[in-house]
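Structures follow.
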Structure I
Amino acid sequence: MSAIDKEHWEKVFSTKPETEFSWFQAYPATSVAFLDLFNLPLGAHIIDIGGGDSHLVDVLIERGYQNIYVLDISENALNRARQRLGNNAGKVHWIVSDVVDFEPPVQFDFWHDRAAFHFLTTPERIEQYVNNAEKGIKPGGYLILGTFSESGPKKCSGLEIKQYTAASMSRRFEEKFHRVKCIEEEHATPFNTTQNFLFCSFMRKV
């Protein structure tokens, strides 16, 4: 785990309310649309990578999913989500880890990542993420990635990011995944600005 990255994110999540983050969504509509697209059984293993205090976990609990995992490098972020969920927090596996150091405890049916992957900017860290996804998603399982597009910001939270197109993202995962669907989305921030996101879904080859 990068001590510098962890320190950065622990500070971010200890100093601002969620509504002051550019990525805040009261309801993660696009992520839920991909969840609906694949019609997963309630026993499916689902992980939200870089989930922090995102509200996707609230939707998963409300719908009755039984094997929910949320991973984030920031313990402060996960603690905030736990506090928001109250007693429901016990229905979730919480994992404090840099995603490139993550050793998946199971193979997942649904691996969701909105805006974590694009913070990986070196070939080594990107390759490790891809390797972890290949190991961590079961054959026939799904990978959903949301990153800034080439029309989106070049930085987030003061950090450099890597922009993607549908083609460049697909090339990263083409060895073990089939691309299913890509869309672009204009995310409205709490500051009345917009950010262009690219969302792509993939199926792990059988």
Structure II
Amino acid sequence: MPSRRLPAPAVALLVRHGRTPTTGATLPGRTKGLHLSDEGRAQAEAVAARLAELKRRPVAVYASPLERTVETARPIAAALGVKVQVDKGLLECDFGEWTGADLKALARRREWQQVQHHPSGFRFPGGESFAEMQLRIVAALDRLGAAHRGASFVAVSHADPIKAAVAAAVGTPLDLFQRLVVSPCSVTALVRGERSSHVLCVNAVASLAELALS
């Protein structure tokens, strides 16, 4: 009996949103009304230009519903000639009662050590666990990948979900995902297929012209 031919995989180009006025100072989470700073808008224009250099252009652009991700996605979509589509699966982790907290103050809390060194066992008070966040982002990328077999798409999200997706792709335990770095408006490329899941690049902030998407 001949083996079933598998559909071509998709490539997810994950982009962290650009800088905001609170980047590196607070834990914004799902705070509404937080927009890109001037630097963040410049970063969004720059990553749009880098993505437009790709020999095989992405066919779709998705963003989490928050303002800072949508504002990052807009110049990317304009450069690629498509529209931004909002997808809740790309949302930031729900930090619950910690939303908007000062990062320096959080670092002095006993629970912060668990966030950094045993995140798989941590749930934010009144919010989401890291494990739930990882399941959500992976399911979203699988769903979007199934819709774009044989092509690539852009997904504008947040640092923690992107790091969690990379960890899942390479089989790294969630407790080690904090070792990954995902900078504002960096690009991380993951191949998503029925039997294929691997990483092409992580935290790319330079030209993508030589990135092979096939």
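Looking at mean count of other Cβ atoms within 10 Å over residues 88-95 over structures I, II, structure II comes out largest. From which structure (I, II) was distance in nm of label points 7 Å out along Cα→Cβ at positions 8 and 168 calculated, if the value obtained is 2.5? For distance in nm of label points 7 Å out along Cα→Cβ at positions 8 and 168, the value 2.5 is produced by structure II. Name the one structure among I, II that Cα extents along the principal axes in Å of 56, 46, 26 was derived from. Value 56, 46, 26 for Cα extents along the principal axes in Å corresponds to II out of I, II. Of the structures labelled I, II, one was used to calculate FRET efficiency 1/(1 + (r/R0)^6) of positions 32 and 112 (r between Cβ atoms, R0 = 25 Å, to 0.05), giving 1.00. Name it. Of the structures listed, the value fits I. Thinking of I, II, which structure, once mean count of other Cβ atoms within 10 Å over residues 40-47 is computed, gives back 17.0? Only one of I, II returns 17.0 for mean count of other Cβ atoms within 10 Å over residues 40-47, namely I. When distance in nm of label points 7 Å out along Cα→Cβ at positions 56 and 144 is calculated for each of the structures I, II, the largest result comes from II. A value of 0.30 for FRET efficiency 1/(1 + (r/R0)^6) of positions 104 and 136 (r between Cβ atoms, R0 = 25 Å, to 0.05), calculated from one of I, II, originates in structure II.
Supply the structure label, taken from I, II, corresponding to relative contact order in percent (Cα under 8 Å, 6 or more apart) with the calculated value 19. Derived from I, not from the others.
Coordinate-derived values only; no laboratory data. Nothing here was measured: the structure is a model prediction, and the numbers come from that model. Cβ atoms are built from the backbone, for glycine too; each structure is taken alone.
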